[in-house]
Structure I
Amino acid sequence: MRVWSTINKVSASLERIVSCVAVIVMAFLVFINVIARFVFNNSLAFSDEISTYLFVLMSFMGTAIAARRNAHLGLSILTDRFSKKTQLKIAILMYAISAFFCFLIVFFGIQMVISQYQLGQESAAMQWPEWIYGSFVPIGATFAMLSFIQGVVERVEKLRSEGDK
């Protein structure tokens, strides 16, 4: 459990850092782009491209942070009618399904990145290798998957501790 705790702390820190950096860079690029439109009457294509890809990464990081904080929206109209033990079992199932879904995104995201690399695809505006941006998908989904797995572990431990009572 000690290793899992360390992984959990490191990934939680990385999620926050990457999210903050992504938001700061996106805000800066969008601001610069607005200035460029008004002053030069021309848009900076690279800022839209980078902002879009950073948004993808930030979305996955936000998913991971929300999963870690148990902050995802949910419809509890049905589960509220069950016992606390059953609610925990349902939560475990939902977090496990979410972790599996993230695993699929990681798996197919890696295949996408390999394909982009092999085909030599380049981004439209900056002509950078597309696999650099594409790698944001499996990287971000890995963080989300780890957060959902952490949710499963925490709820299983809670279920076990309630069973001991």
Structure II
Amino acid sequence: MKVARITMRPCQQLRRLEPKNYIGYRVNGDTVEHYVTTRSGGHVKLRLRCDDCFFAKLVKSSYIVSPPVLHDGYIRFLAVYTNAVRRLVSRHKDQLLSIDIMDSRNVILTDKQRAVFRLISRSGHRPSTIARNWGVSRTAIHKTIKTALRKIAVMLS
């Protein structure tokens, strides 16, 4: 499975708000609701019905792997790269700044990596405790954490 890191230009309505942070989105029928914070500090829900919006079409034809973030005034996110996405990209090149195709193993956390992070963050376990409970070495747990952090860095960059 391939994953695309997509950087796109926000639509004019979203640019007019001068968003500071992108909080999230929701698809509601044929509209996309964008949730952002503005430079003035307020939270805004922008409801768009855009027939020619790359993001709206992408959400309906693929899976978004990572939540969109604002990066230098552009929206950046990861999506599963399918044939439908490839066709959308070719039709909406004017809305895209860049698209990087990557192997999913480089960006999607495994079940074990997620479990380690859950145990550390929610339960407060130490890596040595996890290693003892799972019957593996501390080095194995540290390598799992390091690999997961690399993947997260790729997602955020």
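Just so it is clear, none of the values below were taken in a lab; they were calculated from the coordinates. Quick caveat: nothing in here was measured; it's all calculated off a predicted structure. Cβ atoms are built from the backbone, for glycine too; each structure is taken alone.
Among the shown structures I, II, from which was the value 18.5, 55 of Rg and Dmax of the Cα atoms in Å calculated?
Values: I: 19.9, 70; II: 18.5, 55.
It traces back to II.
Which structure, out of I, II, was helix-only ellipticity at 222 nm (-39500 (n - 2.57) for each DSSP H run of 4 or more, over all residues; to 500) calculated from, if the result is -11000? Spell out each step's value before the answer.
Working: I: -28500; II: -11000.
Derived from the structure labelled II.
Which structure, out of I, II, was distance in nm of label points 7 Å out along Cα→Cβ at positions 32 and 48 calculated from, if the result is 0.6?
Values: I: 1.7; II: 0.6.
The correct label is II.
Tell me which structure, out of I, II, gives 4.5 once distance in nm of label points 7 Å out along Cα→Cβ at positions 56 and 136 is calculated.
Values: I: 0.7; II: 4.5.
That value comes from structure II.
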